[in-house]
1. Given a value of 15.4 for mean count of other Cβ atoms within 10 Å over residues 11-18, point me to the structure among P, Q, R it was derived from.
2. From P, Q, R, which structure was semi-axes √(5λ) of the Cα gyration tensor in Å, for residues 155-202 alone = 20, 18, 5 calculated on?
Structure P
Amino acid sequence: MYTGTSTPLLRVSNLNVEYSVRNHHSITAVDNLSLEIPSSGYTLGLVGESGSGKSSLGMGIMNSIEPPGRISSGSVEYNGQEILKIPPEKLRAYRWEEVSMIYQSAMNSLNPVKTAADHIVEVLVQHRKTPKPEARKEALKLLSQVGIKPERANNFQHQLSGGMRQRVVIAMALALSPKLLIADEPTSALDVVVQRQILSLLKKNVRERNLSLLFITHEIAILRGLVDHIAVMYKGAIVERGPLQKVLDEPLHPYTEMLLDSLLTIDEDPKNNVATSTEKSASVRDSPRIEAGTNYCKYVGLCKYAFERCKVEKPVLQKIGQGDRLVACHKYA
């Protein structure tokens, strides 16, 4: 955990995100979650199964939760400025110029009547007021940097492969030189070869631009070589955080242990260490629903280590030992 005294690049404090459902009820996607990105160049993988609230956290950081969802409480500070209260024009600049997000399935949402270059030109013209001829030159340069040749810049969405569409989306996200890039499952719809190419591209740009990266995924295996730190999310809360390799070598939380134990490699390239996985253990979807604010461990129904305290007291994320490991589990209290 970051323990410095200077203002972190991003600080999320006690964030709660809810979604309204039928009969005036709501479900909690992000439950009183706190997280910090301390500085430029900090890379963090956020891992958890579908339904754990990862995407909602990313959209909460962008302040882009739309109805029936809402941010019910909490704070998102960027360089000390509260993002949840800034006016629309400043929020628009924040979303592109400071923090940029590659949304899940974004490659399928490109405008079908615009070329690859047009998408980037539009970003540069609208945000920087760049003249169109200059914006087009910059767009071609950006596309080239993500591996799209100039002769493909005038292609429309239907003329591009899934991997190429994802490269366009990445170029758009990088167009205004943000300080923090949030990537939400950017390779989930791609085959393993293209996945490797996109991950390599992201790693290259993060390193060369000194970007901070929040990479959201359900596959722990693809984080190797991409990020230095990891946060494990379960039912809207972070249950473990620490240096990636330490967490992989010695998971502390029972849920992290389950995720690693359930990895079943079915197609792995030893050159890139990218693997697909399947779940063979009990998961977030199998566990009973627990509402926000309940005073017991959310994982108690599935945990092989559960004891009486777990049923009556909710564990909090806390530092373990002298290192930089954090875990929310009564085993270590």
Structure Q
Amino acid sequence: MVTIDGSMGEGGGQVLRTALTLSILSGQAMEMHNIRAGRPNPGLRPQHLASVRAAAAICGASVEGAELGSDMLRFVPGPRVRTGPYTFDVAQMAGQGSAGAVGLVLQTVLLPLALAEGPSYLVLRGGTHVPWAPPVDYLQHVFLPVLGWMGVDARIELLEWGFYPAGGGEVRVLIEGSTAPLLTLDLSERGQLKRVLVQGVAANLPSHIPQRIVDRARNLLQGEGLPVTVEPRRVRSAGPGAAVFVLAEYEGVPAGFSAYGRKGLPSEQVAAEACDELLAHHRSGEPVDPHLADQLVLPLALAAGPSVVRTSRITPHLLTNLAVVQAFLPVRVQVEGTPGGPGTMTIEGAL
């Protein structure tokens, strides 16, 4: 049994999700203590509990400690992954309304289902656009396309928008399973910037808000000489919300950045938060944005050979994810660069 300290590294829910995925794929039982110990609300929150139950459902695992607020979990995976149709509702698992991120639940079960024989059809309900989690737009335009280069065939469709705190969002995911080994990646060049697409969105708020978001983003990015296309949108959702998603389409690796409105925060500042992140990434000259770098750790650890990733920022998420992977698999990893700055990750897959 692999024992994991849930407070290791940045100590968030990513430690749990990565450990669940690796437990299923490696067949090793896992016991985790101090789950999210350093967070304001430690232990399992609704989206983490949803990830645990989703992981258990796809492989018939035996689980102890799968309760809201639990700081300990024991997970013993079943003998094989079962592909097919699944519905996972974060709010239902919480016993109340919840904007727990559906994207994080998806990332827990995606690779086990993608590396098993047969298709899977997922319906995920909860938060689709919430802070501290990849929005559906990012999964659609950055993460899943890059995984496609590795041989993962997965598509996600947004059916209902769900903002924090009301949630109520829904996505549909199709995963074409395959037992073929994952391909390696060399993400050391990004190519020329083709365009930047800015989408400003608002639900149950005044109509001028999405326009103000995209106008500010356009001014900031055009002022730096970047080619910009903007799209203001009003959408329907269970609760109010505002967001911006900025997609940089390079000849090589795409990059994405998002920000969310909150009470007292001007629309122009929402736009500036995402644009500042994009500009920092663009000026670095590196191909892989910080969010993609840490999300690629797990698939690259499962690939058949060495991969290289150059990123604009080495984050605590990246280093923590590498540490969890090394607790399960004999991967060889090298990280060059200083945390907080650009760097290169070389990782040789173990499966």
Structure R
Amino acid sequence: MDYINEAFKENWIAPLGPNVNGFEQDICEYSGIDHCAALSSGTSAIHLALIMLGVNRGDTVLTQSFTFAASAFPITYVGAKPIFIDSEKETWNMDPNALEDCLKQINESTNQHLPKAIIPVHLYGMPAKMDEIIEIANKYEIPVIEDAAEGLGASYKGKKLGTFGDIGIYSFNGNKIITTSGGGALVSNNEDYVNQARFLATQARDNAPHYEHTQIGYNYRMSNISAGIGRGQMQVLDEHVKRRREIWQTYYDEFKDVFEFQNPSDSNQRNNKSTNQLYSNRWLTTILTPSYQKREEIRLALEKENIEARPLWKPMHMQPIFKESPYYGDGLSERLFEKGLCLPSGSNMTEEQQARVIGVIKND
């Protein structure tokens, strides 16, 4: 409220201002990245990242199939075509083996060009296997856009997510681990990328006394009010991560013998996040039930008690809009969708509320 009130006091009610600058600096300091552009959404950040990398109509982009649609939709905004890569069983994120198989096949083809970008996703706050993905990307000289929309506060080998690729993106949508009510960020150690993203995000207005435009721009900049919310949220980010991990741990302790969990090796609260290879923010607690029928029994039992639980993301290669898109994998993401469920996991969830959820599941 202090940041917001200051914005009103100084009459900075605009898509620019001190809070925007401060929020960008906060993100850089927290993540260890050099440059940041605060934007209106994570989706807009991916869109601008694709433009920065020169992705155009007719190009292809590789991305994870098991993700939210916002990872894939911006590929179509620039007229490119997505190619979907399946998940691996440990993290549920992009499978390096399927990625390698795809690129090897394309590279050996006489009528296909290599993709212009790779977009791995840190699903549910769990780090993808970035060393292997980056190694493959470098082998084929393909830039990486790191979708850390769900991964702020998590780390891989002590390094914050969003900082491994050529460009990283964050989301501050209302359901994320911290929120600006709606917003996102593009981050990079390449200053030119971030400066150009800021320029395009403010309608690509050239430096002139009148409104001059030599490029197509977008209304993608974050407002000073939203950034004020973000500045306050950054102060409690680590507390939110700690609480989400506690919630995950309680579910795991209760159900580890009944359900499968996403990478349970990251379950020990005493793990030091500076040394643990995969340190998840546990944005959502997700479980794999024995069957689709059991998943639906649990979901409907919770719904009857006015408790919301959702299936895991439906893979992009199963979506009607992408039914013609290429897909590489063995169907793991399909099985995750069929049996998987997201449990209530908000940072403000009380022990009593979680006990109520656990009770409903046990009684089902």
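1. On the way: P: 19.4; Q: 23.0; R: 15.4.
It was calculated from structure R.
2. Values: P: 18, 15, 8; Q: 29, 23, 9; R: 20, 18, 5.
This value belongs to structure R.
Rule-based calculations on the coordinates, nothing more; no lab input. Source: prediction; values computed, not measured. Cβ atoms are built from the backbone, for glycine too; each structure is taken alone.
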